[in-house]
Structure 1
Amino acid sequence: MTDFPNYDPDIAAKMVAAGESASGGLPGYLGMRIVDVGPGVLVCELEVTAELLNPFGAAHGGVISALVDHVLGAVCMPVVAAGSWPATSEFKLNFTAPARSGTMRAQARIVSLSKRTAIVRVDVTNEGRLVGVAQGTVTVMAPR
């Protein structure tokens with residue numbers, strides 16, 4: 001899908017400019033930073049540090065899941081109607097390889113968007129290696 005009539009480049013620019021500083025809660029704790037936003041696409045990164053590794057030296061699956069959950073909603077922000085709020089309804093994540101120390105990157109792409117629902121695909125890489133593929137549904141809550 002390439003047509004996003006509600007795309008707001010100002011929201012996209014603010015998301016990138018805010019970087020880590022706008023991320024509170026778990027995204028802030030994990031150090032997630034949005035590095036690129038366009039119509040229906042978003043790229044977010046985090047550094048896989050020693051405290052995010054499991055005893056086997058791989059990033060805990062919960063770290064990858066948190067990254068996926070974050071980008072599922074964030075990719076929708078610049079393209080939904082003003083005042084709407086995107087909320088993850090569900091997602092499926094396939095782990096394809098262990099993630100190690102270094103940069104983990106999630107690239108989210110909206111596959112389908114209606115007034116109430118978005119379907120989003122997310123590819124997660126670690127230092128360029130594919131470590132996860134996800135697809136999720138985002139409910140678009142109407143403005144109140």
Structure 2
Amino acid sequence: MLKKMLVNLFINTEIQNDIKFLSDIKFFSKFTAWELKKIINIIYKKEYLKGEIIYNKGEDAKLLCILKTGKIELFDGENKEKLEVNEVFGQKSLMNDNAAYINTATALEKSLVFIIYKYDFERLMADDAKIGFKVAKMLLDNLYNRCNNIL
């Protein structure tokens with residue numbers, strides 16, 4: 001009985017920590033704790049070692065990634081961008097069915113990445129209209145801001 005209580009306490013603490021982590025990220029900041037818990041249920045946590053590739057330029061975009069710990073480099077063949085903790089990358093996978101990555105993501109050091117597969121995220125958005133609406137609104141806001149910066 002005590003062991004079960006400790007396991008539940010640990011799991012609840014881990015979920016609470018994950019909710020706090022996601023809520024501090026701009027992409028997820030508009031979600032309620034309950035919605036974030038649903039998102040956490042479809043997240044895979046994967047540790048990458050230094051030099052490991054998360055995805056390659058040109059591959060079908062199917063992952064939305066959040067950097068929990070470590071450092072990631074995005075390289076498109078000409079430009080390098082270093083990502084720090086709490087940054088979201090690979091979000092192009094949410095744009096359309098035929099999206100391909102425009103860069104290669106590589107771990108610069110041991111890194112923990114939260115991964116959401118496109119299929120799982122689409123299913124969650126279809127099952128929960130509020131989550132789907134918030135994601136669509138965020139993507140449209142990002143597109144609007146990028147267009148305004150160009151004009």
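Please treat every number below as a calculation from the coordinates, not as lab data. Just so it is clear, the structure is predicted and the values come from calculations on it, not from any experiment.
Assign the value 35, calculated as percent of Cα pairs over 22 Å apart, to the correct structure from 1, 2. Computing percent of Cα pairs over 22 Å apart on every structure in 1, 2 gives 35 only for 1. Here helix-only ellipticity at 222 nm (-39500 (n - 2.57) for each DSSP H run of 4 or more, over all residues; to 500) has been calculated and equals -13500, so which of 1, 2 was it run on? Label of the originating structure: 2.
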